[in-house]
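The structures come next, written out as structure tokens.
Derivation of every value follows stated rules applied to the coordinates shown; laboratory data play no part. Source: prediction; values computed, not measured.
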Structure P
Amino acid sequence: MAVDSFPREVNFRAELCGTPLTFSATWGLFSPKAIDAGTHLLIEHLNVQEGDICLDLGCGYGAIGITLAKCAQTATVYMVDKDFVAVDYARKNAKQNQLQNCHVLLSNGFSHLPDIQFDLIAANLPANVGKELLQIFLTDAKRHLKPNGRLYVVTISGLRAFIKRNFLNIFGNYEKVKQRHTHTVAMATRV
């Protein structure tokens, strides 16, 4: 197939938490043709409540944040990514799914977020960013959670022991929410 015949933008539909959603993405973003298995597993096991203030950390084109905003329509959802292309697509996807409760910001982790405390932070943590950056994300997440706020992460299962050790060290608690062959969803609560 000739390169000229590839579409520059990819559009697809997905049912997440029993809700049909539409997404647009482009090449260069993570999993541009469909919701990846790790994100899907995380979304299936998030416990979002009406009125929660939520953060999709490293949102990509917005699959996690858009699902949170759709499932709890009185929640306020912030989505951040360091990639301006991802931020553009997350904004586009929030608009095409008719969501008014989403705020999409360009931010390297927590660096450009307003001073907000969250009830829920969710992230599909990439395995290839290095353990130092993962530890920074976890430490920053604790500082940005309200008391009893929850951090949910999905990682490749090879990082399960690292996440458990760091959750216990930083938060003092760890819960393995769900494990499949390739991915593990874990949660920590700020006490």
Structure Q
Amino acid sequence: MDWAEEFCGIYTSKISREGSAALLEWLKKTDFFRAPASTKYHCAFPGGLVYHSLSVYRTMMERHFESGKDNEESFAICALLHDVCKAQFYKEGVRNVKNEETGAWEKKSFYMVEDSFPYGHGEKSVFLIERFLRLKTSEAVAIRWHMGGFDDAVRGGSFALSGAFEKYPLAVKLHLADMESTYLREEK
């Protein structure tokens, strides 16, 4: 089974909220299933974005899901969709790189950011998701703040992250799963 099939299987079995089918159809029309998760850091390969989303889902369920306390649909929504802001976000280019062994210049492909909708990271994902399905407050907050201290607002001095983490455990769980997946579980 490939990553796109696995993603769609989990998505359709765990997410049944009104608008979820339309959101999935929209994702299929974008490059979501072919895009990298980053330009050169984690999962910077074709399909890396969906691979990362699955990794975050698995990590969240394995490490942070508490039966009777947590909601499986909320976990699936947050983990699988936290980075939809990266659909239609990267562009593949080519540059010349010197081969150290031969001294010859060779063309090498790379990814670069081409953000046609500069709206922020987490807030852009929330905006795009809510075009199709209504998020619970805890889900919107979790997706908005999944970057934790790496978020531009936090680096700029905002203290809102602290309040989000104090009020919404789902936000903490998504952030921790994202960090563990990125830095400990995924291939570099």
Structure R
Amino acid sequence: MSNKVKQVYQFKITLKGIKPAIWRRIQILDTSTFEDLHSAIQGAMGWEGYHLHQFRVTNPKTGCVDTISDREALEDEDVVEEGKKKLSSYFSQQNKKALYEYDFGDSWEHTILLEKILPLDPGKEYPVCLAGERARPPEDCGGIWGYEHLLEIIRDPDNPEYKDRIEWLGGSFDPEEFKIEEVVFES
């Protein structure tokens, strides 16, 4: 680990548009890039990571909103490459919020809120998920509207679509369940 690491960012990531809220609280090194933050969000939320994504965050130097994404989105010359931008060049006590969108088809938008900047705990491995509530929606379920429709179906065993949907979900799905011990971060 680099000697330059001195701080840890604590973020609360909340999936927009769903009530009650689906959220995760993570800590990540201040020297991490937006690519690292993308991976940490994927791990904490349990997304599978096979869709395009982007961040929208105010650039403190220009006051304009930058779009930060992976190489696949770089055809647009206004997109900043996520692997080259450190979180510390954007987030501060004065610049605490960003938007993260995953899967442009389903458009899962997440609010990223910087809650705290903490000293590094050398005994901890980062990133780490500290807390969260509720299961994230299944991949490719059709966005917020599709997810709400899916929940209606699986709440009613007499619904004609129930059997197919439960099978598609792998046999079961509890929208209220979140198990922090099942959070896995890629190295």
Name the one structure among P, Q, R that relative contact order in percent (Cα under 8 Å, 6 or more apart) of 18 was derived from.
P
Assign the value -8500, calculated as helix-only ellipticity at 222 nm (-39500 (n - 2.57) for each DSSP H run of 4 or more, over all residues; to 500), to the correct structure from P, Q, R.
P
Determine which structure produced the value 9, 35, 34, 16, 6, 1 for P(r) over Cα pairs in 10 Å bins from 0, in percent, calculated from the coordinates; the candidates are P, Q, R.
R
